[in-house]
Structure formats: C-alpha cells, structure tokens
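S.K.: Each in structure tokens, the structures are laid out below.
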Structure I
Amino acid sequence: MIKRLLIANRGEIALRIIRTAKELGIRTIAIYSEADKNSLHVEMADEAICIGPPKPSESYLNIPSIMAAAEVTKADAIHPGYGFLSENPTFAQIAKASNIKFVGPPPEVIEASGDKVIAKKIAKEAGVPLVPGSEDSLTFSEAKEIANSIGYPIVLKAAAGGGGRGIRIVRDDKELLETMQTAMSEAKNAFGDERIYIEKYLINPKHIEVQILSDGKNIITLGERECSLQRRHQKIIEESPSASITDSERELLYEYAIRFAKL
C-alpha cells in the first residue's frame with residue numbers, strides 16, 4: 001500500500017495526481033525547480049522539496065536529484081506523470097533498485113514500447129496487423145530494396161522517436177540517400193540514437209490510439225482517441241471516441257491493443 005507518494009512532475013498533471021492521492025488517503029510530496037517555488041502544485045501537496053535550478057535538465061530531468069528527494073522525504077512510491085522522465089526506463093529501474101514503487105510500467109516494458117523497432121517485432125509476434133515496411137534499422141542499400149518492394153512514397157522514422165519527431169517522407173530513389181542521412185542526423189540529435197526504419201507512407205490515414213491500463217495482472221482498455229488532425233506530424237486535436245470507426249472496428253482495435261500489451 002502506498003503511503004507517501006512523490007510526484008516527479010509539475011503543473012496540471014501534478015495537481016491531478018495530488019487530488020487523486022488525497023482521495024485515496026495517500027500523503028503527497030511535490031518537487032519543484034527554483035522557478036516553480038510558488039506554483040499551485042507546490043501549495044497543494046502535503047510536502048514539497050526543491051530539486052534544482054529552472055532548467056529542466058537540472059531539475060525535472062535530473063534523476064539523481066529526484067531520487068535524493070525521494071530518499072530525504074521517505075517516499076515509498078514515485079509517480080512520473082507524463083512527459084519528462086515518464087518514459088525513461090533508467091528512471092524506472094533506479095526507482096525499483098531503490099525499493100521505491102514506480103507508478104507506471106516496468107522498466108523492460110518502457111524500453112520495449114519506446115523502441116519502435118522492438119515494438120513492431122512484438123506486435124508482429126502478437127498477430128497485430130502492421131503497415132508494410134522494414135522490421136529493423138537498415139543501411140541505404142537495404143532501404144532502397146525495401147522501398148522498391150513496397151512502393152513509394154515511403155516514410156522514414158526514428159527507431160527511438162516519438163511525438164512526431166524524426167519523420168521524413170520519401171517519394172523516389174533519388175531522394176532516398178539524402179533524406180536518410182538527414183533523418184539519421186535528426187534522430188541522433190533528438191534522441192541520441194540514429195537508427196531509422198521504413199514504413200509505407202499512407203495518404204490521408206486515420207490516426208487512432210487505444211488507451212490501456214494494467215495492474216500487472218489484468219489489462220483493460222479505456223477507450224480510443226482519434227489524433228488524425230495534425231500539423232507537421234504533431235497532433236492538434238484529440239477526439240474521443242473516434243467518429244471514424246464502427247463499433248466492430250473499435251472492438252477489433254481494443255483486442256489488438258490488449259493482445260500487444262500481454263506480450
């Protein structure tokens with residue numbers, strides 16, 4: 001049972017976690033940078049501790065500072081919220097090694113789902129339909145062969161990417177080499193990992209995500225959200241439920257999501 005929860009985040013997400021924790025009788029500990037000392041989440045929490053200067057890399061992304069705060073405040077659990085360190089497997093692993101419960105997926109799950117190449121392999125093993133493309137990071141000659149086998153246009157994606165970053169569209173062989181070099185450089189700068197992979201570029205697709213929740217034993221879906229309205233591969237509006245799918249398609253999406261999560 002969690003008694004003392006440190007929230008490794010700020011702003012609205014921290015407030016939502018604090019409110020829920022209070023309803024459950026859990027004592028909350030806020031962290032804050034020097035710039036956020038007067039923030040509402042600091043005031044709302046039962047305790048608060050400063051973890052560093054305003055720059056996020058020196059505060060909200062500083063794992064040693066956050067873990068030191070958890071130790072000093074005797075937290076028995078850490079909730080990462082979203083963004084910042086929420087998808088960092090190292091953070092989850094350090095919390096686990098420190099005997100502090102990480103409110104989120106296990107480190108190995110974060111690592112597998114965060115790496116798009118590994119995630120695609122898991123999806124294939126689970127029998128989830130995939131967009132045609134490569135199953136691994138690749139060289140130029142391999143990319144050219146696959147691009148011609150599935151047909152242009154194709155899209156290059158960063159294996160460690162997310163949030164719409166590290167995506168490049170290629171329409172013929174002439175563009176491929178230069179675009180690959182650009183995509184690999186962008187991926188390296190954004191994620192510290194230059195690996196890229198290929199998928200068939202779909203014209204005017206629907207981007208629909210399924211939300212899932214697991215307690216480590218059971219997996220349920222919390223509905224879907226449609227994120228098709230985008231600019232530069234960045235979501236502008238998320239709509240739930242999606243108006244673009246039928247009930248039978250919705251149930252099939254839920255089934256695929258659970259099947260993937262079970263692996």
Structure II
Amino acid sequence: MKIIVAIKQVPERDARIRIDAEAKWIDLRDVEFMMNESDAYALEEALQLKEAHGGEVVVLSAGPERVGKTIREALAKGADRAIHIESDDLAGYDALGVASLLAAAIREDDGEDPDLILTGLQSDDLGLGQTGVILAELLNLPHASLILKIEKTGSGIKVLRELEDGWFQHLELPAPAVLTIQSGNSKLRYATLMGIKRAKTKEVRRVTVADLITVDPGAKPADPVVQLDRVSLPSKQRTTQILSGSPAEAAAALVEKLQFEVRAL
C-alpha cells in the first residue's frame with residue numbers, strides 16, 4: 001500500500017500565546033511548535049497499515065522552513081519519505097487554499113497513485129476540520145471522517161467511524177480514498193534512536209507553490225473564501241452566583257448549569 005499522510009505543524013499546547021500587532025493571528029516569535037495531534041494519529045494508523053500489509057508511507061506537509069523539524073519527526077517514527085511544500089505565507093490561506101496545494105502535490109508526486117490519503121480530523125490551532133474533506137473533493141475521491149480504525153479488504157477498505165452519543169458506524173469504501181482520523185484511536189509511538197539516525201538519510205522533496213502552479217494551474221489558491229478578521233484572547237471573568245431554594249433544589253439547579261452552561265457533565 002502507498003499511503004500519503006498530510007501533517008501540520010502547530011504551536012505547542014502549553015505555548016504562551018500573544019496576539020500579533022495587527023490582531024490577525026498569534027505572534028509566532030519565541031513559540032515552540034509540534035506535530036498536530038490528530039495528524040500524529042493519522043501517521044500512526046498509516047504506519048500500522050504498512051507494518052501489516054507492506055508498502056510505503058509518504059508524509060506531506062506545507063509551511064515555512066521550520067516545518068522540516070516536524071517532517072523529520074515523522075520520518076524518524078517510520079515514514080519512508082516526505083514532500084515539503086515550502087511557503088512562508090501559509091497563514092493567509094484558508095482551508096480551500098491549503099487543500100489546493102496538497103492536492104497539486106499529490107497529483108505531481110512521482111510513482112503510482114496512493115491507495116490511501118490520511119489526514120487528521122482537525123488542527124489544534126484553527127480547528128476547522130475542513131482540509132481533509134475538501135482535499136477529497138478536489139481529488140474526486142471517496143472519503144469518510146472521524147475514523148477510528150482501518151482494515152484492508154480484497155476490494156478496498158473497511159473503516160470504523162465515531163458518531164455522536166456513543167454510536168459507531170462501519171463503512172466499506174473503495175480505494176483510493178481520503179480518511180480523516182480521530183485522535184485517541186491508538187497509542188502513539190516514539191521515535192527510536194535508530195529511527196532518528198535513519199531519518200537524516202531519508203528523502204525530503206521540497207517544492208514551492210510556484211513549482212506546483214507550473215505543473216498544475218489548479219494549485220493556485222483562489223481568493224480566500226474564509227478570512228480571519230480579528231483574533232483576541234478570551235477575557236477572564238470571575239462571578240459568583242447564589243443558588244436559592246432547598247439543598248435538593250440548589251443541587252438540581254447546579255447540575256443543570258454544569259450540564260447546559262458549563263458543559264462539564
């Protein structure tokens with residue numbers, strides 16, 4: 001199986017966040033970065049499929065030079081090679097623009113067409129959850145989201161989807177297909193010392209946006225359909241509310257607020 005895994009580099013969860021001077025995005029200076037969590041689970045799913053059925057895992061990522069660190073991490077964990085779409089202004093692209101770049105890189109990739117394309121369900125920074133399904137539409141491939149498990153069958157693949165309220169769904173899809181992977185479906189592996197050494201010798205093919213547009217004019221991102229107008233840090237407020245009534249009535253009111261207002265239950 002040839003599996004392409006799209007991964008994104010995002011700010012670390014514990015990073016101290018500051019808004020930039022234009023209030024359009026966060027200030028990325030002095031921020032540490034990491035692999036997007038659900039993309040890490042997509043990579044793990046691809047590596048497990050490769051171990052079970054053989055083949056090749058190709059990592060695909062877009063962004064500035066610093067993305068190379070996340071790509072090398074994926075290679076150290078077991079991916080065979082990588083494609084890096086070099087772009088310093090990726091923050092100005094919406095989900096359709098990013099998906100257009102990824103689709104062009106997949107079309108332009110040498111060798112046989114992939115059997116599977118995996119992405120994370122959503123990114124930890126924007127959380128739109130759209131890039132994977134848009135990518136499937138651009139490539140005209142069947143797709144499914146919220147995937148927990150993938151099994152190879154004689155005619156395609158069988159997947160397990162997570163639905164709402166504890167429900168699950170089994171689907172059979174032809175291959176090739178695009179799947180967006182849910183976090184927490186398996187235990188993530190660590191990069192071994194040998195894997196880190198091998199990663200230094202693995203191929204990372206770098207392409208620019210201009211290169212992709214030359215090969216595939218459809219790679220040129222159109223005007224963004226969605227634009228971020230302004231971002232701000234959440235305001236911190238402390239309020240006290242006294243619940244009246246008997247202890248039983250106050251307890252019932254508290255449970256209702258925790259369920260429907262705080263959503264902690």
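No lab work stands behind these numbers, since they all come straight from the coordinates. In this text, all values refer to a predicted model and were calculated from it rather than measured experimentally. Cβ atoms are built from the backbone, for glycine too; each structure is taken alone.
S.K.: If relative contact order in percent (Cα under 8 Å, 6 or more apart) is computed to be 23, which of I, II is the source?
M.R.: The structure behind it is II.
S.K.: Out of I, II, which one gives 2.5 for distance in nm of label points 7 Å out along Cα→Cβ at positions 27 and 227 as computed from the coordinates?
M.R.: Computing distance in nm of label points 7 Å out along Cα→Cβ at positions 27 and 227 on every structure in I, II gives 2.5 only for II.
S.K.: Let me ask something else. Taking mean count of other Cβ atoms within 10 Å over residues 43-50 as the quantity of interest, name the structure among I, II where it is greatest.
M.R.: For this comparison of mean count of other Cβ atoms within 10 Å over residues 43-50, the top structure is II.
S.K.: Still on this structure, I have one more. Supply the structure label, taken from I, II, corresponding to distance in nm of label points 7 Å out along Cα→Cβ at positions 91 and 107 with the calculated value 1.5.
M.R.: I
S.K.: Match the computed value 4, 20, 28, 26, 17, 5, 1 of P(r) over Cα pairs in 5 Å bins from 0, in percent, for residues 11-74 alone to one of the structures I, II, and report its label.
M.R.: I
S.K.: Here's a follow-up. From I, II, which structure was Rg and Dmax of the Cα atoms in Å = 20.7, 62 calculated on?
M.R.: Going label by label, the one that fits is I.
S.K.: Next up: Here helix-only ellipticity at 222 nm (-39500 (n - 2.57) for each DSSP H run of 4 or more, over all residues; to 500) has been calculated and equals -11500, so which of I, II was it run on?
M.R.: Derived from I, not from the others.
S.K.: As an exercise: distance in nm of label points 7 Å out along Cα→Cβ at positions 155 and 251, calculated from one structure in I, II, equals 5.7. Which structure is it?
M.R.: It must be structure II, since only it matches.
S.K.: Please state which of the structures I, II yields 2.5 when distance in nm of label points 7 Å out along Cα→Cβ at positions 19 and 35 is computed from it.
M.R.: Comparing all candidates, it corresponds to I.
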